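So, here come the structures, one by one.
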Structure 1
Amino acid sequence: MPNSRTYNTPQAAFDRLIDGNKRFVTDTPEHAQQDATRRRELRTSQLPFSTLFGCSDSRVAAELIFDVGLGEMFVVRTAGQVTDSVTIGSLEYGVEQLGTPLVIVLGHDSCGAVTASVDAYQNGTFPGGFVDDVVSNILPAVARAHSQGKSDIGAAVEQNTVDTVERLYARSYTIRKAVNEGRTALVGLTYALADGKVNVVAVRGELNTDSKEAQ
C-alpha cells in the first residue's frame, strides 16, 4: 500500500500537474505508476496528491491530460462541472479524508453543456429532460459573461470555471478551511481540445501559478 504522498504541498502538486500537461502536449508522456506493481500497492488504500472536478466530456480525460498514474488523482466529473451537494461532498472527501493538497476545477472549450446554456440564454431554447437542470446551473455564468460584453462560448466556459471555483470556496466550509489553513489550494483551469494545453483562470489559496508556465 502507498505509505507516503508523492507531492505534499499545493505548490508541488500544481507544478507536477503542469509538468505532466507539458509532456501530454508534446507527446512525451511517461505513463508512470500504471504497472502491475502499482496496482498491487493500491489494493487496500489510496493517497492521491490532487482532487479534480471536471466535465464529463469524453475528450477531457484528466489522468491523460496531466500524465498521472493510478492513485495520483481523485476525480469527480459532471456535465459542465455543475455542482450539487453530492459533488461537493465528493470533493470534500478528497480534501479532508484523502488530504489532497490541490483541488483543480477543469473547464474546456467546445463544452456541450456550456454551448447549450449559451443557446438557452440567447434563444430561450432548452434541451429538455434533466439536462435542463445542467443548463440552468450554468446560465448565471453565461449571463455574467454577456454582461461583460462577451457572448462567445469560450468566454462562458472561462466564466463558468471561475464561478465554480468561487462556489466551492463559498459553499464548502471544509474546502474553504483547508485553503485558508494552507493545507490545500483551489485552482481553475481551462483546457484547449486542439493543442491540449491548460490555462489558469482562477486561484484560491497560496499558489504561485507563475512558477510553471501553464500555457
Structure 2
Amino acid sequence: MLAEALGSAGLIATVVGSGIMATRLTDDVGVQLLINAVATAAALVVLIVVFGPVSGAHLNPVVTAALAAQRLVPAREILPTVVAQLIGFAAGAVLANLMFGDAAVSISTTVRAEPGLLLGEVVATAGLVAVILTLVARGQQNWVPAAVGLYIGSAYFVTSSTSFANPGITLGRMLSDSFAGIAPESVPAFIAAQLVGSALGLLAVRFVLAPAPRD
C-alpha cells in the first residue's frame, strides 16, 4: 500500500507541479497544456515501471475497482488500496504547492461544470480502463506503462476535460488553486462521470476487446 501512496503522490505532484511551472514559463495556454501533458505522460510511464512490480501501480481508484471486477485483484484489497491512493494524492498536491512557494493547501476556484467536460471525462476514463484491462487480458502487461502514458498524453488534447480520468487525482487537484485545479463544487459531477466511464470501459473489454472464451 505504501507503493500506491508514493506512486499516487508522485503522479499528482507531476500534474500540479508541471501546471504551476507552465503558467510561470508562458502565458500561452496551448503551450501550458503541452507542458502539462508531456510531463504527466512521461511520469506515468516511469511510475508504472517503478511501482508496477510492487503494487501493480494502479494509481487510480477506478483502475483498482475495474481490476477487482475482472477478478485480477482481491476484493478485500480495494479499500486499503484506494485509501493509500487518496492519502498519496493529497500529500502530493501539498508537496507541489509547497515546492512552488504556494500555500500548502489552496482550494481551487476553477469551475469545470459544462456538460461537454463531463462527457469528456466519461470518454477519457472509459478509454483508460479499456486500454489497461485489454492489455492485461491479452497477457501484454509489459505494454501497460507506455500505453497508459501515451493514452493520457494524447487524451489531454482529445478530450474537452483534459482527461482527469481518476477520482483520486480529481480530489487531490481540488487542493491546488492552479492550472490543474478543480473547484470543489465541480468534483462530484466529475467523479460520477469517471465512474460511468469506468463501467463503460469494463463492458467494452468484456464484450468486445477481450471477451472471455466460451465453454
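A value of 0.6 was derived for distance in nm of label points 7 Å out along Cα→Cβ at positions 44 and 60; which structure in 1, 2 was it taken from?
Numbers: 1: 3.7; 2: 0.6.
Structure of origin is 2.
Out of 1, 2, which one gives -23000 for helix-only ellipticity at 222 nm (-39500 (n - 2.57) for each DSSP H run of 4 or more, over all residues; to 500) as computed from the coordinates?
Numbers: 1: -13000; 2: -23000.
Answer for the origin of the read-out: 2.
Comparing structures 1, 2 by distance in nm of label points 7 Å out along Cα→Cβ at positions 140 and 156, which one has the largest value? Write down the numbers at each step before the final one.
Values: 1: 1.7; 2: 2.4.
Across 1, 2, distance in nm of label points 7 Å out along Cα→Cβ at positions 140 and 156 peaks for 2.
Out of 1, 2, which structure matches 30 when relative contact order in percent (Cα under 8 Å, 6 or more apart) is calculated? Spell out each step's value before the answer.
Details: 1: 23; 2: 30.
Attributed to the structure labelled 2.
Any idea which of 1, 2 comes out highest on distance in nm of label points 7 Å out along Cα→Cβ at positions 76 and 204? Can you show the working numbers first?
Numbers: 1: 1.2; 2: 3.4.
Comparing 1, 2, the top value of distance in nm of label points 7 Å out along Cα→Cβ at positions 76 and 204 belongs to 2.
Bear in mind that the values in this text are calculations on the coordinates, not laboratory data. Note that this is a predicted model, so its numbers are computed, not measured. Cβ atoms are built from the backbone, for glycine too; each structure is taken alone.
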